[in-house]
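Okay, got some structures for you below.
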Structure 1
Amino acid sequence: MIAGYLFWATLALFGAGAMSPLVIRRNPGTLNIIAHGLAAMGCLAAGLCAIFIMISNFSGIAESLVIVLPAVEILGPVSVRVDLLSAHFLLLMGVAGFCISLYAVGYCRQYQAGQLPLLTALFNAFLLSIALVLTLSQAMAFLIAWEVMAVISFLLVNFEHEKPGTTRTAFIYMIMTHIGTALVIIAFLLLVQAAGTMDFTALAAAYKNETVRNGVFLTAFLGFGIKAGMIPFHVWLPRAYTAAPSHISALMSGVMMKTAVYGMARFFLDFLGQGPTWWGGMVLCLGGVSAVMGILYALLSNNIKRLFAYSSVENIGIMLLGIGAALLFSGRGQEGLAALAWTAVLLHAFNHAVFKSLLFMASGAVIRATGTNELERMGGLAKSMPYTSFVCLIGAVSITALPPFNGFMSEWLVYQSLFFIEQVIPGAIGRLTAAVFIALLGLSGALALAAFAKAYGIAFLGKPRSLQGRKAREVSPFMLAPMGILALFCLGLGLWPQPILASLQLMLVGYGRMQEAAMTFPWQGGLTWQIGSLAAGSHIPGLLPLLLLNLCIGWLLFRLRGRPVKTTGETWTCGIVPDARMEYSAVGFSKPVQIAFRRLLPPQRETLADGNAQRYHGRVLSYYTAVYNVFTERLYHPLGQIIVKWSTRLKKMQAGNVQLYIGYIMAVTLVLLLWSAGW
C-alpha cells in the first residue's frame, strides 16, 4: 500500500535528519540545508500519506492504515493506525511542518557558528515524536512518544539558554507539561483497567461505568488542556513561545498544540462517546474564558511573539467552545449538531496551524531584520520589508476571521454551533446560554481585530521608531517562499475548504455522529447543511466572481480615465516635520481597552526619574507599564509559596541518616502489604 511506504519514509527521513549532524558536523552550511531538507521531505511524505488515506476512504478501498510494529517485551504488541482522524492531523503537520522546515534553512543561518548540529537534530526528532503521537495505537507507546515530545520541546525552548529568563521559562514549561502528562496517564490507566488491554481499538469498545467515564473525561480534558494552554493552565505558553527560536515557536503553536486537540478528539469521539451534558457545559465555560482572556492579554502585550502566543490561547478557547457544544449536543442525542460542532473544531485546528505558523514565521523575519521583538522599537517596516509585510497582513486578516480567508469559515461554523444550543436546552435558559457564549466569541473576535491591527500597524506602518527599524532589510528568499505558500493556503482554504470538509464528513459518519446527507459540500465552493428542520449555508466562494468583476471594472476605468500622478513628500502636519514620536505607541493603542477592562487587568505603573538635583534643569523621565496577571498573582504565586513552605518542612526528614531511610522504606513496604491484603 502506497500510504504504508510513505509512512515508513516519513519516519526514515526524520530519523536521518536527526542523525545527520553526526555525519556532516564540520560543515554547518551544508548541515543546515540537508537536515532541514530531510525534515521538509519527511513532512511532505507525511502529508502525502494522509492524502492517500483520505483518497482510499473516498474510494472505499480501505478505511485506515494499520502497521504492526516489532513486538517489545515491556510494551506488548504495538501498532500504528492511521485512520481519518489521525490523517487529518498528519496532513496538518505535513503542510505546516514542510513550510517551517524550508523557512528554517534561512532562519537558522544565524546559528551556524554555534549549536546548529544540536538544533537540527532536535528539530527532526521533534517532528518524529509528533508523527508518532498522532499515529501510535497503543496506550503505553503513545505515552512514551508523548513524553519524548515533551522533553525535546523543553530542550528547544531552552536552546537559547544564555538569554536571561530562558532556563526558568523552560522549567516552568516542563513542570506544567508533566502535570498534564500525569493526568493523561491516569486517564489511560482508567481505560486500560476497564478494557484489560492497551490497544486503542479495544479501549473504544470496552464497557465503562459512569464513574470511570467521568474520571476519564476529567483527567483527559485537564491533561490535554494543559498541553493546549487553556486558561488557567496557560502560564507556560506565552513564556515558552517567546523564548524559543521563531521556527520552533511556529512548530509548537502550529503543530504541537494540535496534538492536545487530537488527544481530546480521540478520547471524546473514540473512547468515551456520548456523555452527560455537564461535560459540554464545563468545556464551554473554560473555552469562553480562554478565548476572551487570551486575546485581552494579547492586545495588551507589546512583545510581538508574546502577542502571537497569547492569541494561541484565544484560538484554543475557540476550539474548546466547539468541543463543548459538540459534547452538549451529543449528550442530548443531537448527533447531527454534534457533527457540525466537531467539523468546526477540526477545521479550525487545521486553519490555525496554517495562519499561526505564518505569523510566527513573519515575527521571526521581523526579529531577524531588526534585532528586537519589542513593537515599540519597530515601525515603518512595510517599506523596507514589503514581502514580509504582505504575508503578515494575510496572516493577520486570516486569524481575525475576515472573509474570504480561512479563519472566517471555521469560526463561522463555531458560531453556527453556538446558535443551536437553544435547540437542546429548552426555554429561556437555553436562549440565554447561547447568547452568552455567542457574545463571548463575538467579543474575542472584536478584540482579536484590535490586537492584530495593533501588531501590524505598530510594526509595519508609520515611521521607524528606532535605529534598528531604520536599518531593517528584507529577509532571504528561503524565509519568504514558505511564508508565501502558507499565505496561499490561507486564501485557498477560505475559498475552497471542500477537500478538508469532505474528509471530516466521512470521518464523522464512521463515528456515527452524523448521517451521510446531513451536510453537503458543493465542490464548486460553499457549505450547506441540513439536520432535521435546521439548515444553514455559506456561499463566500460565490462572491469571488463578483469580486473579480469589480476589480476588472476598476482596472478598465483606471486605464481609460485615470491620470496617474506621483508625489513624494512628508505627510502634512501643519508645517511640523512628522517623526515617530507623533505616532500611536503600542501602549497608547491598547490603553482604551485596558481602561475598559481595568477590573480584570489592573495596570501596574512605574515612573523613574534621573538623579539630577538642579531644580532649573529638566529631568529625564522613564515610564513603565505592565499588566497585572490575575492568574499568576492570585493562583500560581500563592500555590508556589505553599509548596515551598511544605517542602521546607519535609526537608527535615532528609537527615542524611541511612538507617532512617531504611526505616522509611520498611514502613512504606508494610503499609503497601497491608493495603494489598485488603486490611
Structure 2
Amino acid sequence: MGLILFYIQIKMKQNKVLIVILLLLLSFLASGACAQQKAIKILAIGNSFSQDAVEQYLYELANAEGIPVIIGNMYIAGCSLERHVKNARSNDSAYAYRKISLDGKKIEKKKMALGTVLADEEWDYVSLQQASPFSGMYETYETSLPELVEYVKVRLPKKAELMLHQTWAYAANATNTGFKNYGRDQLTMYHSIVKAVDKASKLTKIKMIIPTGTAIQNARTSFVGDHMNRDGYHLDLKIGRYTAACTWFEKIFERNVVGNPYYPEGMNYDQREVAQKAAHGAVLHPDRITELTELKEPAAKVNYDESKVPAYTLPDVLTLNNGQKVVTIKEWVKKRRPELIHLFETQMYGKAPAHPKDLHFRVLTEDKNALNGLATRREVAVYLTKDEKHYMTVLIYLPNQRQGAVPMFFGINFKGNHAIHPDEGITLPSEEKLLTYGRKYMFPRGNAASRWPVEMLMKHGYGLATFYRGDIDPDFDDAFRNGVHPLFYKKGQKRPADDEWGTLAAWAWGMSCVMDYFETDKDIDAKRVAIFGHSRLGKTTLWAGAIDPRFALVISNDSGCGGAALSRRKVGETVRAVNRQFTHWFCRNFWQYNDKEENLPVDQHELIALIAPRPVYIASAEEDCWADPRGEFLSGLYASPVYELFGLPGLPVKEMPAVNEPELSGTIGYHIRSGQHDINLYDWTQYVQFADKHLKKDN
C-alpha cells in the first residue's frame, strides 16, 4: 500500500486522471475484500457469567461455519448493573478486557475503562447483563439499566445492536448466598430471570435477548440432569460453557447450531447433541423450557471395535419380499428393484415429487477463456417455478481442449459455488440468496478448493458441474419451511408426511432436475455423467444414483451410515446417532429404527445394488472410524451378486484391500486411503482412473 501511495504522489503533478483511477480501483478492491471477509464484532459487558458464555467456544463455533469474528469481554467478577453505571460515571479503569482477535488469539488488558473499550472496535453487538444474585429481580434493572444503555448507545455505531444476556439459574444444590433471593429453588430463579429480563428489554427497548438461561434449563431436562455447573452457579467448563456458546452463536448469526461440526475436546457425542439442541430450543422458545424428550438417556457408547459388532443377518438382495428367489435380470428389473426402491423411499429417504412442470433453464454467464484459457465457465439457472423465484445456480467448467460433448463429474457443494475455486468470475451469492440459505455471511472465495481439482479434471478431458446444497434445502432443521418442500405441500400441509422426503432426498431430487438440463446442453454428454459426493453428500449421491438411472457412474466418499456403510453393524455413526443429530436428513419413518437396526427391511448393500449394472465406487478413510470403512466395503461386496446377475464383476475381492491399495478392476471399485474424513487429490486420482475405464468412449 505504501509503494502505491508513493507512486500516486509522483504522478500527482503529471496526471490527475491517473490518480483518480488508481484511488477508485483501490477503493473498489478494498471494499470488495471487506464485503467478503468482514468480521462480526461482539462485546460483552458483564462478569464471570459473560466469561462463561463468550470467552470459550463461541469463536470456534463461528470459525467452523466460516464466519470471521472478534469477541471482547469486559470482566469484573460479580459485577452488577449498578457497579457498571458507577464505573461509567467515573470512567473508572476497573475492567479486565479479554479479547479474541480475528485469528483466534486471546489477549487480556487490565485496568481498562468502559469508554476506552467501546471505542476499541466498531462493535456490531454489545450485551449487558445483571449479576446473578439479582438477575431475577426486575427492580435492580429498573434503577440502573436505562442509564447504562444510554451511556453505551451513544458510543456505538448506529448499526450496532444492544442485547440483554439472560443468565441462568443456579444448580438446585447451590450454596451461593444469592440463591436465598429465590427461596433456594431453581425453577423459581429461572422463571424470575426470564420475567425480569423480558421486562427490562421492554423498558429499554432492547429487542435482542440471548436466552442462555433457558438453554441451560433445557439441557437439565436431558440425561445430563442438574450437572451443568461446576460450583453450583458458574457453568461446567465443557458442556455448560459450550451450551452457552451455542446459544450465542445461533441467536447472533441466525444459523441453526444443530449440526455445527465444532465441539470441545473431551466432550462426547451425546453431550454435544444435548448442548446444541438445548440452545436451539431456547432460541426458538426463549421464555419457556423445551423438554429434550429424545435425550433422556444417552446413546449406547460408540463402538469402533470389530470384536463387539453384534451378530446380524442381512436381507438377501436377490430374494423378493414373498420369499421368491430372483434368478433373471427381468425379475430384478420388474420385481425386486421396485420393491427395494419403495422400501428405501418409505422407510428411509422419503418419497420425492415428480420434477416440476415449469422446470426450465437459462444460461446466466459464460466465459470461454476461464482458468487462463483452460476451460469455459458457465453458470446456469435451473428454475423450479414459472415465476423464477426458486432456482439452483449450476456452475459448470468445460475443458476447451475437447472434441464434441464431454463426460462430466457432477456433485453438490457444501459452501457455495464460489468456494470451490478462487476464480473471480464465479458469481457470489446475493444477499437475498444468503437469507434463503439461513446465513448472514458466506464462506470466502476458494475456501473449499482443496476438494475440487478443477484444473486436473479439465486436463483429463472431463467437465465439472456443481450447485450449492442450500439452493434446494439449507442444511438445518427449520421444520422444512426454507427449502423446496413447501412448493409441493398439499392444502393445509405444514411439513412432509412421515414417508415423504427429507433433506437428503431433496438434494438427490435436485441433482436429477439438473440432469434434465444436461440433456439439453450440446457440450455435455448426458449419457456419461458421473456423480460424486462426500460425507452427507455421499449419502445423497448414492440415493440419487439409485433413483435416476440416467447417471452413468456413482461415487461415494466417506458416506457412512445412511450411505455406503451397513447399518446393522452399528459401528461409529448409527441410525440413532444420525437421526438425533440431523433430524431433517431422512424421512420421519426412519426414526423407528433408532437402536433397532435389525428391524430395518433393507440395508445399504441393497442401496449399492440399486445402481447396477452401472459402475459404482466406494471410498473410505483409515482414520474415519465414524463412517465405518469396513461396513462400507462390505456393502460393495454384498451388492456384487446383482452385478453378477448382469454378467458383470461386482467387487472382485473378498477381503478388504490394504490402505492405499485401490481395487479398480471390477464394476464396483473400492479404496481405503490413509488420513481422515475428507476428499482429497488421492481420492480424485482413483475416481478419474475408474471413470476413464468406464466412461471414456475408447474403453
Structure 3
Amino acid sequence: MKSLVTAGLAALTFSLAAPTLAQERPNTILVLDASGSMWGQIDGVNKITIAREVVADILSDFPADQNLGFVTYGHRERGQCTDIETVVAPVPGTANEITRIVHELNPRGMTPMTDAVIAAGQALRHTEQAATVILVSDGIETCNPDPCAAARALEAAGVDFTAHVIGFDVRGEAEALMQMQCIAEETGGRFLTADNARELTEALREVTAAPASGIFTFSASLGGAEIGDAPVWDRLSTAPDLPLLAGEVIWEISDTGFNMVRTGTANPLTADLPFGDYIVTVHSMAQDDLSQTEIRLASDSARNVHAIFPHLVPTAQVFAPAQAVVGSAFSVTWEGEDLHPRDYVTIVPAVAEDGAYGDYDRLEDQAEGHLRAPTEPGLYEVRLQRDSGDRVLARTSIEVLDAEVTVSAPEQVVVGSAFPVTWQAEGLHPRDYITIVPLGAEDGAYTDYDRIGDNRDGELRAPAEPGLYEVRLQLDRGGRVLARAPVEVSEGEVSIGGPDRVRAEADVAISWTGAIHPRDYISIVPIGTPDGEQSGYRRVGIAERTTFTAPTEPGAYEIRYHLERGDRVMARRPIEVLAADAPMDNGAGLVVPATAKPGEIITVSWTVEADDTDQRVALARADAPDFTWISAHRVGDENKAEFKLPIEPGQYEVRFLDLQSRNVLGRAIITIVE
C-alpha cells in the first residue's frame, strides 16, 4: 500500500469563502509529503516532480496579503515518524520562498501524515481565522493508525478547519479511500479523485474556486405501512411529522461523477453545498438498508431533503450459559430470520449502549459460535447484532464469575535456571499463561511465559539478573493477574577451567562447575569483546567439559560461560593464544632445534629436575594426541637425550610428559626439511 500522503501535496490549505478584506488574512498551511514514496512515478514522471510543478502553479497567483505557511516531513531521515518540520510559519508574502523550498526537497523518509496535519493545526491555533485544508494523498498513513482522529482533534481544539481531500493515484486502495473520506467528513469538506497531473491540477482548481452555495438539510425518518417496503424521498419545505431513524445514519453526497463532496453521520445533517446536481445516498445502520436519489440543489429549490424508511422488525434469538469464568471461552447459539453472514454475537456489560461490542464472532451462516468472557467479573449481555448499523436483534444475560486461582513456585531459584511452577485453576482459557516479572512490575507485563493449556504444572526460566521477582498467572486477554507468588532469583556460582596458553588452532580442553541450564554455552573471544558477542560456541548440555579449537590469530583471549537468556557472562578465564609453531613450557625448560634433516640425530635438553614420577621426553607428529609418540625417552637423572628423526619431512613436536599426572610440562616444534 502506498503511503497516505501525497503524490506531492499532502495538505494544502486555502480559504473557500468569498474574497475577504485584506486585514482578515485567511490562513493557509501547505503540508507537503517528502517521504520516499514521492519518488514513485505517474506516466513516467516522479510524483515529487508533479508536486513541485503543481505547487508552483497554485502559488504563483496566491494572494500576497494572505497568511501562508509550510510544513514538510520525511525530508531529513529514513524510518523516522518524528521527522516533521514547520519550515515557514503562516505569514503574508511567503509563496516564492515556499516554492523555492519545495524545489529543493529530497524525499527519503516515512509518512507521518497525521502528525503533520496536527503540526499545521498547531501553527494555525493562535489565530481565529478559518482555514481550509486541501489534502492530496496517494495512499495510506504509515505512522498513525487513525488520520481522521487528528481532524476531529483539531476541530475539538477550536481550529476552524475544513479539509477537502483529493485521492491522487489511489484507484483500488479501499482502506486509503475510507481514510480520506473520513477526514473530509469530519471537517465538512469534499472528496475528489485524480489519476494524473492534469486531473490533480483540475481538482485543486475546483476546490480552491468559490462557487455559489447554500445551506441544505438532509433527514432520515421512520415511516408507516403507507410507504410500502422501500424507502421514499421527499422535498418538503419543513421536516415531516415522523420520528427520526434510531441508530447511526450515514450520508454520502457526491457529484454526478460519483466524486464524494460530503459525508456525515448526523441526523438531520446540515451541509453548505455549492449549487448543482448531486447523488445523495443514505445508509440506515439500524434498518440495515440504504437508499439513493439524484437531486438538483439550486438557490430557488427547497432546502430540506427527506428520506423515509419503512418499519422493519426482524426476529432472532440468542442463547448462552448463565455463567462463565473470567477470560474463558463459552459456546453461543442463535436462530433467526434474514440474518447476514457478517452479523455477529458479542458480549458487553449489561448497561452498555446498543451497538457496543467486546469479543465477537461472525455468524457466517452457522448456528453456533464461541466468545471469550471479559477479564472482570460482573453482569453482562450476549447480544446478536447487525454488522451494518449494529442494531441489537436479540440478547441474553450472563454472569461472569471471578476464578479461584492459586500459583506456586520455589521460594528461590538461580539466575537463568529452569524451575517448576504449579497452579490450581478451573474454567480458565488454555491460552492464559504463567510468567515471571520483577516485583512491582505493572499487571500485564511478562517475560518468559508458559501457556497453561489443560495442564496444572509448567516450567519457567529465571531472569539473568538476581533480585526479587513474582511468578504470575495472567489472562491472555487483557493481561489481568489472577494469582501471584514471590520468588527470589539468586546469583549462580559458576567456575570455568582451561589452560593458560594454547597454540593457534590447537585443541583446547575446557571444563566448568556450577552449570545452570543445558542451553547455556561456552565461547572463546578476544579480551574486551562485549558480553554476549561471540563467533562460535558450545552448549554446556549435561556435560562438565568440552573441546574447542583455538582461534587462528595469536593474542589475549577469554574463555566465557554465558547464560542463554540475556547472554550474561557468569564466569570467565583468560587464555593466551600463541603462534602455531611457538614453544610452550610449563616448567620443563625444553631446548629443541627448530629444524633438522630427515633421519638426523638431534640432542634435546631440559632443565626440570627429575622426581619419582614417570616422566618421558617424547617425539611425535605435531598433530598427534599428546600421549602418543614415535619414540620416547624415560627421564632419569640426566638432562638431555638423543633422538633419531623420521625420514618423512613435516612438522613434529618434542614433548615433556608427566604420565602420572597426565600433564604436558613442555612442548616445542621441530620441522624436518629436505
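When Cα Rg over 2.2 N^0.38 Å is calculated for each of the structures 1, 2, 3, the largest result comes from 3.
A value of -3500 was derived for helix-only ellipticity at 222 nm (-39500 (n - 2.57) for each DSSP H run of 4 or more, over all residues; to 500); which structure in 1, 2, 3 was it taken from? Please report the intermediate quantities before stating the final value.
Details: 1: -22500; 2: -10000; 3: -3500.
For helix-only ellipticity at 222 nm (-39500 (n - 2.57) for each DSSP H run of 4 or more, over all residues; to 500), the value -3500 is produced by structure 3.
Could you tell me which structure in 1, 2, 3 was used to calculate FRET efficiency 1/(1 + (r/R0)^6) of positions 234 and 442 (r between Cβ atoms, R0 = 41 Å, to 0.05) as 1.00? Only structure 1 yields this read-out.
Read-outs throughout are calculated quantities, based only on the coordinates presented, and are distinct from any laboratory measurement. It should be emphasised that the depicted structure is a prediction, and the values quoted were computed from it without experimental measurement. Cβ atoms are built from the backbone, for glycine too; each structure is taken alone.
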